[in-house]
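Given below, in the form of structure tokens, are the structures.
Just so it is clear, none of the values below were taken in a lab; they were calculated from the coordinates. Everything numeric in this text was worked out from a predicted model, so none of it was measured. Cβ atoms are built from the backbone, for glycine too; each structure is taken alone.
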Structure I
Amino acid sequence: MISGTIRDIAIILIAVETIFINALLVILVWQIWRLVKMFQTEIKPIIDDTQETVGTVRGTATFVSQNVVDPVAKAGGKVAGFRRTMQVLAADVMPKKQKG
């Protein structure tokens with residue numbers, strides 16, 4: 001008789017525990033669903049804005065490269081070529097220094 005009562009109480013406790021765990025699982029699934037919705041509504045616009053900013057930075061870097069860096073590099077090359085030309089011409093005109 002006592003073992004039957006203990007068995008019945010154990011079955012009831014396991015049933016209550018199962019109901020409690022299932023309720024917690026439902027709450028967990030609901031929270032995960034809310035988190036996914038938050039990512040879709042709040043994080044996606046941030047990612048889109050970041051991609052737009054990256055595109056703007058890429059365009060700015062291309063513009064600066066084409067309109068500042070390339071002309072400066074070409075001018076530097078021309079100046080170096082002019083200097084070398086002047087050195088060669090000056091070496092032909094100027095007498096060479098003799099050691100001694």
Structure II
Amino acid sequence: MNLKDLQESQRLFKGDKIKSGFVVLRPGEEVGEHITENCEEFILIIEGEAEIYCNFPMSRETVRVKAMEWAQIGKDRAHNVKNIGDDILKYIYIVALH
């Protein structure tokens with residue numbers, strides 16, 4: 001599978017301890033705030049530029065992540081991914097299931 005050729009979001013795989021997916025967002029689109037339950041999440045940007053925020057008990061941390069950079073989201077943290085670039089954003093997420 002060539003990730004650069006994919007043009008829509010899809011699940012890549014799911015097992016007993018891990019799940020992964022591929023997400024495509026157009027400029028300005030976002031996935032929406034969500035919590036990955038009691039699991040950690042790894043986000044790897046393939047193309048484009050994203051703004052990722054993560055809520056903590058007393059604050060919110062926001063980072064900008066570009067192609068071939070990554071972010072890690074701790075368990076039980078509300079977070080969101082938004083395409084802040086002028087081009088398509090493509091990324092892979094990997095969630096460690098407990």
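Hey, P(r) over Cα pairs in 5 Å bins from 0, in percent derived from one of I, II reads 3, 14, 25, 26, 19, 10, 3, 0, 0; which structure?
The value was obtained from structure II.
Between I, II, which one scores greatest on distance in nm of label points 7 Å out along Cα→Cβ at positions 17 and 65?
For this comparison of distance in nm of label points 7 Å out along Cα→Cβ at positions 17 and 65, the top structure is I.
Give the label, chosen from I, II, of the structure having the highest value of FRET efficiency 1/(1 + (r/R0)^6) of positions 25 and 41 (r between Cβ atoms, R0 = 30 Å, to 0.05).
II
Tell me which structure, out of I, II, gives 1.00 once FRET efficiency 1/(1 + (r/R0)^6) of positions 49 and 81 (r between Cβ atoms, R0 = 30 Å, to 0.05) is calculated.
II
Here helix-only ellipticity at 222 nm (-39500 (n - 2.57) for each DSSP H run of 4 or more, over all residues; to 500) has been calculated and equals -29500, so which of I, II was it run on?
Structure of origin is I.
Output the label of whichever structure in I, II has the greatest value of FRET efficiency 1/(1 + (r/R0)^6) of positions 9 and 33 (r between Cβ atoms, R0 = 41 Å, to 0.05).
The structure with the largest value is II.
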